[in-house]
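Computed from the coordinates by the stated procedures, all read-outs in this text should not be read as laboratory data. Just so it is clear, the model here is predicted, and its values are computed rather than measured. Cβ atoms are built from the backbone, for glycine too; each structure is taken alone.
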Structure I
Amino acid sequence: MMNRVMRGAAALAFAACMMAPTDALAQKSGGILRTYNSSNPPSASIIEEATVATAFAFAPIFNNLVIYDQAEPINKPEVIRPELAESWSWDATNTRLTMKLRQGVKWHDGKPFTSADVKCTWDRILGKDQDAFRKNPRKLWWQAITDIELKGDHEFTFVLERPQASFLSLLASNMSPVYPCHVPVRDMRTKPIGTGPFKFVAFDANNVIRMERNKDYWREGRPYLDGIEIRIIGNRSTRLLAFSANEFDITFVADVTAPLVGDVMSRSPQAKCELVPSGVSTNLLVNREKPPFDNPKLREAMTLALDRDAMIKIVTAGKASISGAMMAEPEGNWGMPKERLLKFAEYAGTPAERREKARKIMQELGYGPDKKLKVKVGTRDFQAFKDPAVLLVDQLNQIYFDAELEIIESTLYYGRVTRGDYAVVLNLTGSGVDEPDVTMVEGYSCGSERNYTKYCNKEVDRLIDVQSREVDIAKRKELVWQIEKILIEDAARPIIFHGFAGTCWHPHVKGHVLHRNSIYNNWRFENVWLDK
């Protein structure tokens, strides 16, 4: 089935990719798109980073082999289009994916793009190239690759050790750009070179990022914009007021919370604001290796203490959903049905009932009103993290904790959690694709860089591998829900809620389509133009 679907997608993809956006008959060339980033990106290297701060800012510089249709709001296999790969086909075993590349494409420094760049990119990810990545958060996405066979400069084959139903979906993520083989990895962190619609100009840390139009872009007539300017502004009130004052054309992705949409619209009634599922979960990280949090009973009590409904009401004005690791239905394709989820002790009953169970566990562990567990609850210096973290501290303190909030500077945050330099953290996790091979593999596989709690369950690893091979969607969902059950029972990384968030833009911004199940995958800006 996968083979037939992917062959059909390849046959139709080129024409679909060239479809013009809604405003296609009235595009205007010129102008600088002005936006902002809510934190300083740790680097410009998308492959090495896990944050949308990098993905949003530097996506216009790059191309993928394939990409989710930028004019389609839902990322799914049916809307995967060509980018650097013009066509693709699977063999009968679904273990060999052959791609034919677009010819005449140049890197921004004028050197030709070839199949060697593809091989070099994935050899670096897989650790087969001497110029290795310093950070490699998505290496496990590609663990099925055994070889990349080149057939000239414009054709190659990914060779997999087993079928991987998600493989093309992972390639289509904005987190999977192709890098130039002739540019050292270290340079890609500060002065990235791509094949994309915009060229890098400047990255002035904590100040501004600038890009200019790639006049030699392979897609004729694109981009329409002369350039992009991204200011780095840490204070949300400051940046939203600046948007309302027309200093910015579009907000940072998902920066406008549900309670703030009304405020923005009252100041800018002509603006368009869309509140959509973000593909980002708010979750609890507990360091399983640091006493006393190495005790599973203590972690169980912490999970029972969570009042998800209160957090959703206060932080998101009710605009969020309760689910397990995978995004909830109907926006998500893989979320466990709610009637199943509510049968688990961690979700069943009222918050008061669950909290009473948590207090009893804490008392059994020797804690109580006169002996509280002192802990710092860390979170990122990012408003979307800080708001729920304040509530988490309060909820833990209701079960005999003496918790206080610690704000971690944004550029240091992921380094600390990756090293395990924390006890308890309120975390947000964005998924590059609504896919079990992303969410499950990154967050819960033994040895994954993004498995910040160091959770390791061999049965979970086995089931992750089994579901990844399964091309029957119904059977695959049941396997995913088996994994969800174990993760909930193990309190592996308790999910508090899956967020909705808003992005706003002024009416003169045309051609932009906000994606509804990922915040990562629609920031090329090559179809965007300014009607000024």
Structure II
Amino acid sequence: MKKLILLFSFTVLGLSAFSSPQKTLQNSELNILVFTKTGAFRHHSISTGIKSIKEISDEQLWQMTATEDPSFFNTKYLEKVDVILFLNTSGDILNKAQKIAFEDFIKQGGGFVGVHAASDTEYNWSFYNDLIGTQFKNHPKIQEARLIVHKNTQHPSINFLEKEWITTDEWYYFKTPLKTYCNVLLELDENSIKERKPSGIPHPISWYHTKFTGRVFYTGLGHTIQQYTNPIFKEHLKNSILWAGKRYNIQTSNTWVNLLDKDLTMWDKYIGVPHTSVTLPFEFPKRKNIKKGKPLGLNNDPLQVFSIIKEKKREPILKVSGEIYGGLTTKNMYQNYHFKCEFKWGNKKWEPRLKAKRDNGILFHATGAHGTFWNVWMRSLECQVQEDDFGDFFPLSGTIADIPVVNAPNGKGHVYKANGVEITSSFLGKHKGGRIKRSKNMEKPHGAWNTIEIYTVGNKSVFVVNGKIVSALKNTRYQQENSNLEIPLSGGRIQIQSEGAEAYYKAIQIKGIETFPESVLEVTGW
């Protein structure tokens, strides 16, 4: 991994990449560092694991280094590495300087794969705790168990499997719930475990995330010697390395996919801080300033801020009550797509926007942690859905874009215009623009259904309201926290806001595209 290249060519991959199915780049050289140092329990399977990964490496024409020497964790050496793999590491394994080099590697786009006891490693290192997602607590005896495969993720490490995988291993139970930014790939069916009472809650055993820019993957499998000779596990491991090393995109079909169903199975709910005016069915701290305080959190929606209703037994309709700020978030991450939906306003309004315009919004390329912006939404780009302002652009939580504009007629702010003067939009203080207003108000009268579309390819995006292009942005990116480094942003989750107003969505669909339609290119001049 050449770090200077990051500024110009790094893209957010590992998403539901809507484009022609891309095969593994079998002959693309990958440099992996397999680290096996142990400061606590040492697995007998480590040597077999090294041999297995070497076989994969030789087959794929990778460069592989296996070592227990922590001195490899220095900036100069790691510049040559694409993926670091912790193979059954345990305990404390790196000193302070080595930790800094590792953290820098991840934050500049390097890949990481953790196998089995990688979650039994560095308990007192907060960055690593966040990186791995959760940490080992205990385990029952080695036994056969059933794994539930989360096929909807389309991740290459599991997309070759059926809906379940039955295999024998040592099954980890973890100290804390998995971090909310992690995407579960495999889930342990606790009903298949002997001598342990099922907890009644999901038990993740393999997951991935991109919270720190680099691609991070973990699998709880890999305790036994026999697992490393299992062709299914080897395929699981191989494809996880390819994904972490940016050699494999997640594949999804290029046909329209409906994102709404009666149970909202493709979405998570994240509910923010309840206003003092809200009545909850249990005790919970409320705030007048909902940008501060404690959010209700992930999938804790006691007032059904997001719910599904049916209209005359037809397609499902998403009702957004607006009573508490919240984000309905896709479980999958997407890039290169055409998103469309139908939207209309309801009549109710809530504090703290009781006297303000009705407000909502579609956030896309959402990455990082829930609650990054105003204790509720993720870092993202926003296609504004507000009365009279459909299609305004807002860059949330350090995101940035370049947009051609003219000065607004009232002299306040900027308005999108395809042949205008290009400015940089962000709320970071170093750029001219923050909010960029849509070119024209295309909203229909209150209560009527509007069609809202977002086209996005690479780091360019276009907003279309009722058939009219109202905004277009390019060079989408974000500024890394505590740094001036700007990271290109070309994919992520999609979030639908609840922001103090009752609203309805239907026909929410997404489809992969490789290029923008000619009609879009003609208007934008791209």
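Here are the numbers:
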| quantity | calculated |
| --- | --- |
| At a computed 3.4 (distance in nm of label points 7 Å out along Cα→Cβ at positions 72 and 496), which of I, II | I |
| Structure (I, II) behind the derived value 10, 38, 38, 12, 2, 0 of P(r) over Cα pairs in 10 Å bins from 0, in percent, for residues 32-207 alone | I |
| Structure from which -9000 was derived, helix-only ellipticity at 222 nm (-39500 (n - 2.57) for each DSSP H run of 4 or more, over all residues; to 500), options I, II | I |
| Given 2.4 for distance in nm of label points 7 Å out along Cα→Cβ at positions 40 and 392, calculated: source structure among I, II | I |
| Highest-scoring label, criterion being mean count of other Cβ atoms within 10 Å over residues 216-223, among I, II | II |
| Highest-scoring label, criterion being Cα Rg over 2.2 N^0.38 Å, for residues 152-407 alone, among I, II | I |
| Which of I, II leads on mean count of other Cβ atoms within 10 Å over residues 56-63, largest value | I |
| Origin of the value 13.9, where mean count of other Cβ atoms within 10 Å over residues 136-143 was derived from one of I, II | II |
| Answer label among I, II for the case where relative contact order in percent (Cα under 8 Å, 6 or more apart), calculated from the coordinates, equals 16 | II |
